[in-house]
Every structure is written in C-alpha cells, then in structure tokens.
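K.L.:
Once you scroll down, you'll see the structures, which are given as structure tokens.
All of the numbers you see were taken from the coordinates with simple rules; none came from a lab. Computed from a prediction, not measured in an experiment: that's the story for all the values here.
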Structure P
Amino acid sequence: MRSTFAILATVILFASCNKDKTTEDGLVNYRIFKTDESARAVEKGDILLLHMRGIAENKDTVLFDSYVNGKPYYIPAEESTLKGLFSLLKKGDSLSFSVSADSLYLKSFGAPPPANIGTGETIHFLASLVDVYSQAEMQKKIEDQSKDNINRDSLNFQSYLGSLDNVQKTASGLCYQIIKKGNGKKVQKGASVSVQYKGTLLDGTVFDQNMDGKPNFTFNVGQNQVIPGWDEGLQLMSEGDEFKFIIPYKLAYGPQGNGPIPAYSSLVFEVKLIKVN
C-alpha cells in the first residue's frame with residue numbers, strides 16, 4: 001500500500017495543475033487524479049472500499065484517517081451526499097474533495113454536526129479508491145470472510161479446550177469447568193442472581209469484568225438479559241459455585257460481535273455465583 005505521504009504528494013501535484021470541479025448536485029468540490037483510465041468504473045449499487053483522511057478546515061483537526069490505522073472504509077456508491085462524486089470514480093483513483101459539514105451530517109446522518117465540528121464548517125478529504133465490489137461480489141466476500149472467521153474460531157476453541165482438564169459439555173455445545181463447589185441454593189430459571197465474573201477472548205484478552213472491585217452483577221436467569229451461554233450456564237450452578245465457561249460464538253454474540261468482541265468469537269468467563277435471590 002502506498003504511504004500517506006506518497007498519496008499526499010500525488011494529490012498536491014495534481015492539485016497544482018488542475019482546478020476544482022463541482023458535482024452536478026452542487027454538494028461536493030473535488031479534484032480527481034486518474035491512475036488508470038482503463039480501470040473498473042463505479043456503477044450504481046456498487047460498494048466502494050476507500051481510504052480516507054478527513055480534516056475540519058477551521059479547526060485544522062484530523063477527524064479520521066484510515067491511512068494511519070490501515071482500515072479503509074466500505075461505503076455504498078449511492079451514499080446520499082457523495083454519490084455524485086463516487087459515480088465519477090474508477091478503481092485506483094486518488095482524489096481530494098471538500099463538503100459542507102452541515103450538508104454531510106444532515107443529508108447522510110439525519111442530524112446536525114457534532115459539537116467538535118460545529119455548524120458552518122467545511123471538511124476536506126484526501127481519498128483513494130482501493131477496490132470496487134458489486135452487490136454479488138460483496139456478498140461473496142462477506143460469506144468467505146465469515147467462513148474464515150468460523151474456521152479460525154473453531155480451531156482456537158478446540159486448542160483452548162485441549163489445554164484444560166475435566167471439561168464438561170452440554171448438548172448445546174456449552175463447555176464448563178468446575179473450579180469450586182458451593183453448598184447453597186441451586187439456580188432455577190427466572191431466579192435473580194448476583195455474580196462476579198471476568199470475560200476474556202480465547203487468547204486471554206480481557207474485555208469485561210467486575211472482579212476488580214466493581215459491584216456484583218445482578219440479573220434474572222433465563223429471561224434473555226444476558227447471552228444464551230450465560231442463561232444456560234448459570235442454571236448449572238448453585239450459590240457459592242465458581243465455574244469457568246467456554247462459550248462457543250453461537251451462544252455468545254454470534255456473527256455480529258459486540259464492542260471489543262469481534263464477530264464469530266468464542267468466549268471464556270470465570271464466574272463466581274455470590275447470591276441466589
């Protein structure tokens with residue numbers, strides 16, 4: 001991938017000998033550097049993979065920069081504000097463009113610009129069109145990526161289980177290890193329970209916990225207030241028990257993921273059942 005500096009140099013060189021143009025709808029001022037006139041052109045319905053850097057003009061603030069984090073954005077060619085610009089592009093194009101923050105946020109997001117941008121602001125972009133996908137190609141890409149993620153998670157899941165002793169498994173695929181047995185009341189569906197827990201990915205990354213001094217977590221078991229693996233797993237426990245749950249992704253957050261939890265991620269929870277109410 002070309003460096004940010006190389007892209008900037010290309011855009012600046014092009015800008016020095018070309019004037020800004022405006023899209024037919026009047027929303028975007030732009031300059032395009034054509035890398036390959038024979039390259040695939042953007043068509044209606046396509047999904048674009050774009051590197052973009054956005055700068056608020058008045059505050060000279062970088063709002064986002066995918067060149068730095070290495071994660072380009074997927075944006076539909078029919079995006080409300082930018083579709084007039086996107087329809088002019090070919091795969092491999094580099095460009096600069098500017099748009100009113102008011103127009104962008106109101107038209108694309110249905111809300112005024114956030115406080116850190118403000119009204120009347122202009123946002124300047126540097127961008128490069130990495131790739132272009134039809135709807136069918138994008139669907140296949142998603143399916144292929146999903147299969148890769150599932151296979152990777154399955155291998156990691158089995159490897160993790162292989163590192164543990166005395167693991168039990170339920171019919172749903174939930175795996176658990178009894179760390180400590182208590183002698184209190186057994187959990188029934190609908191019961192209110194208070195627990196301490198630590199949640200990690202299979203690689204040990206902690207994404208959530210209250211074992212670091214936070215209050216106990218209280219919820220009603222079997223009422224869809226937590227992930228399915230928890231609803232099932234807590235009903236195996238009694239007050240005073242300590243279990244480790246190894247929860248397959250289908251019983252966790254599935255193909256969507258959640259915050260710091262990637263899609264198709266099996267999870268590990270250490271759970272101490274403090275109280276059954």
Structure Q
Amino acid sequence: MDIGTAKPSAKTLAAVPHHLINLIEPHERYSAAQFRDDALVAMREITERGKIPLLVGGTMLYFRALLEGLSELPPADIGVRMAIDTKAEESGWPEMHKELQQLDPAIAMRIQPNDSQRIQRALEIYYLTDKPMSELLKKPRYVHLPYRVSSIALIPDDRDVLHQRIAHRFEEMLELGLISEVRAVRDKFGLEAETPSMRCVGYRQAWMYLDNEISLTEMREMGLAATRQLAKRQLTWLRSMKGFKEFNCFAENLPQLILEYLQENESMSVAHSKSGQQKHTG
C-alpha cells in the first residue's frame with residue numbers, strides 16, 4: 001500500500017530515515033495501543049543515538065494516545081466480533097448503529113451509521129464488560145511520557161488552495177496507479193471491502209470502481225469529497241487539542257519560521273531549567 005498512503009519514496013527514505021513504515025500486512029489490524037508501544041521503542045532508540053525523534057502525520061488519535069495514554073478497554077475478542085459481523089450481515093450496519101444508540105447513546109453520536117469498524121468495537125466492549133464504552137473512557141488515564149514535547153500544527157489559511165492541492169494529489173495518485181495497486185493488494189491478500197485497510201480514503205472508492213459499483217468519474221468525485229472530509233476532521237482534531245503552536249502551512253518561509261520557534265522554545269526551556277536549579281540550591 002504505497003500509492004494510496006502517499007508513502008515516502010525510496011529517495012526520500014534514503015535521505016531522511018523514517019520509522020514505523022511497513023509494520024504490518026494489508027489484511028492485519030493495527031491499533032493506537034500498538035502504535036504507542038512501537039513509537040516509544042523507536043523514540044528511545046533514536047534518543048539513545050543522540051537524535052531528536054520527530055512524529056509526523058495526521059492521525060491525531062494515535063498522537064493523543066502517545067501523549068495522554070489510553071483508557072483501560074478490553075482487548076478484541078474474535079468470537080464476539082464474529083457474532084456482531086454475522087448479525088450485521090443480516091440486518092446491516094445502520095441497524096447495528098441503532099442498537100448502539102440504545103446501549104451507548106454518547107458513543108453512538110460520535111459514530112456514523114456506516115462506520116462498521118467503530119460500531120463493532122463499541123458493541124464488542126459493551127458485550128464484554130456490560131458497560132458502555134463512554135463510561136469506561138471517563139476513567140482516569142495514568143501515563144508517563146519521558147519527553148518534553150514541542151507540538152506544531154500546520155494549518156491552511158486558504159481552504160480553496162487546500163482543496164486544489166487535495167485534487168492535485170488525488171489525480172497524481174491515480175496517474176501513479178492507485179487502481180492497479182488496490183486490485184493487486186486485494187487479490188494477493190484475499191481482502192474484503194470491510195477490511196480496515198480497504199476502508200481508507202482512496203482505497204474504498206477504488207474498490208467500489210473495481211466492483212463496477214461506480215464509474216471512474218464518480219470514483220474521482222467521491223475520493224475528493226472523502227479526502228476533503230478527512231482534512232476537515234484532522235483540522236478539528238488539531239484545534240481541539242491544547243498546547244499546539246500553529247503555523248500557516250502555505251507560508252513560503254515555513255521551515256525557517258518553525259526552526260526559529262523551536263530554537264526560541266529550547267532557549268526558554270534551558271533558561272527555565274537553570275532558574276529552577278538555582279532556586280533549588282538556594
């Protein structure tokens with residue numbers, strides 16, 4: 001899954017080492033908890049080499065899991081999931097969403113009626129614990145992150161330019177062979193439409209096109225709309241999280257602005273640390 005995920009090219013990877021790429025196969029699942037464990041291992045190895053780890057991407061749920069820890073939720077249960085899937089095949093995921101509304105209205109409000117993965121997980125948690133997921137999430141999370149984090153948010157100041165770039169990027173993916181990639185991956189791994197990897201933006205629409213559910217034009221339109229919605233959700237996540245320094249991602253001197261901010265931030269931190277030491281010794 002190289003094209004649809006905009007995975008860094010071999011040239012980029014050779015110039016700038018990346019971590020946590022190609023961890024699992026397309027038919028396997030990956031969770032925020034797994035990410036936190038993998039990220040902490042990679043971060044420790046990087047700092048032991050005297051380097052500074054940079055966490056880059058748009059999956060804010062994973063980033064929050066790293067910073068704040070995770071609530072104590074039960075692990076996945078294959079038997080329960082199979083029972084939920086069987087019921088969903090008979091009645092459909094919108095009906096399963098209605099059931100979730102009865103059991104856990106607070107969580108149901110945050111999940112779309114066709115979001116099978118999240119509906120399944122919320123129902124699974126209720127069946128396993130006899131408690132709504134929303135109640136379990138209220139329990140305090142205890143986490144120790146042995147790093148001082150500088151959080152930077154790249155926010156577009158022009159929505160039209162953002163949409164133009166999204167359109168260009170999606171068209172570029174199609175030219176690089178997104179449809180062929182989806183065909184090859186699903187055939188090789190025997191994937192289904194509801195496999196988590198195939199529900200990703202771009203992959204879902206390409207799958208529908210390959211199954212003759214939509215035309216090529218409709219695939220483009222739906223892919224662009226889904227990508228714009230994803231960008232909107234990412235911005236909502238960013239603005240809901242505290243402690244981020246915002247920069248206009250379209251600024252021509254963006255790298256210099258960020259570098260100056262980080263240098264200033266580091267200087268203030270060192271000064272504060274020295275001040276604290278003087279107070280302590282005094």
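K.L.:
To test your reading of the models, identify which of P, Q gives 20 for relative contact order in percent (Cα under 8 Å, 6 or more apart) when calculated. All intermediate terms of the calculation are to be shown ahead of the outcome.
P.N.:
Details: P: 16; Q: 20.
It traces back to Q.
K.L.:
Which structure, out of P, Q, was log10 I(q)/I(0) by the Debye sum over Cα atoms at q = 0.14, 0.22, 0.27 Å⁻¹, for residues 103-150 alone derived from, given a value of -0.66, -0.81, -0.96?
P.N.:
Details: P: -0.66, -0.81, -0.96; Q: -0.46, -0.76, -0.98.
Considering all the candidates, the number was obtained from P.
K.L.:
Using Kirkwood radius over Cα pairs in Å for the comparison, can you identify which of P, Q gives the largest number?
P.N.:
Biggest value here belongs to P.
K.L.:
To continue, here is another question. Tell me which of P, Q gives -0.66, -0.83 when you compute log10 I(q)/I(0) by the Debye sum over Cα atoms at q = 0.13, 0.15 Å⁻¹, for residues 127-262 alone.
P.N.:
Values: P: -0.66, -0.83; Q: -0.86, -0.98.
Among P, Q, the structure yielding -0.66, -0.83 for log10 I(q)/I(0) by the Debye sum over Cα atoms at q = 0.13, 0.15 Å⁻¹, for residues 127-262 alone is P.
K.L.:
Could you figure out which one of P, Q the value -19500 for helix-only ellipticity at 222 nm (-39500 (n - 2.57) for each DSSP H run of 4 or more, over all residues; to 500) was computed from?
P.N.:
On the way: P: -6000; Q: -19500.
Label of the source structure: Q.
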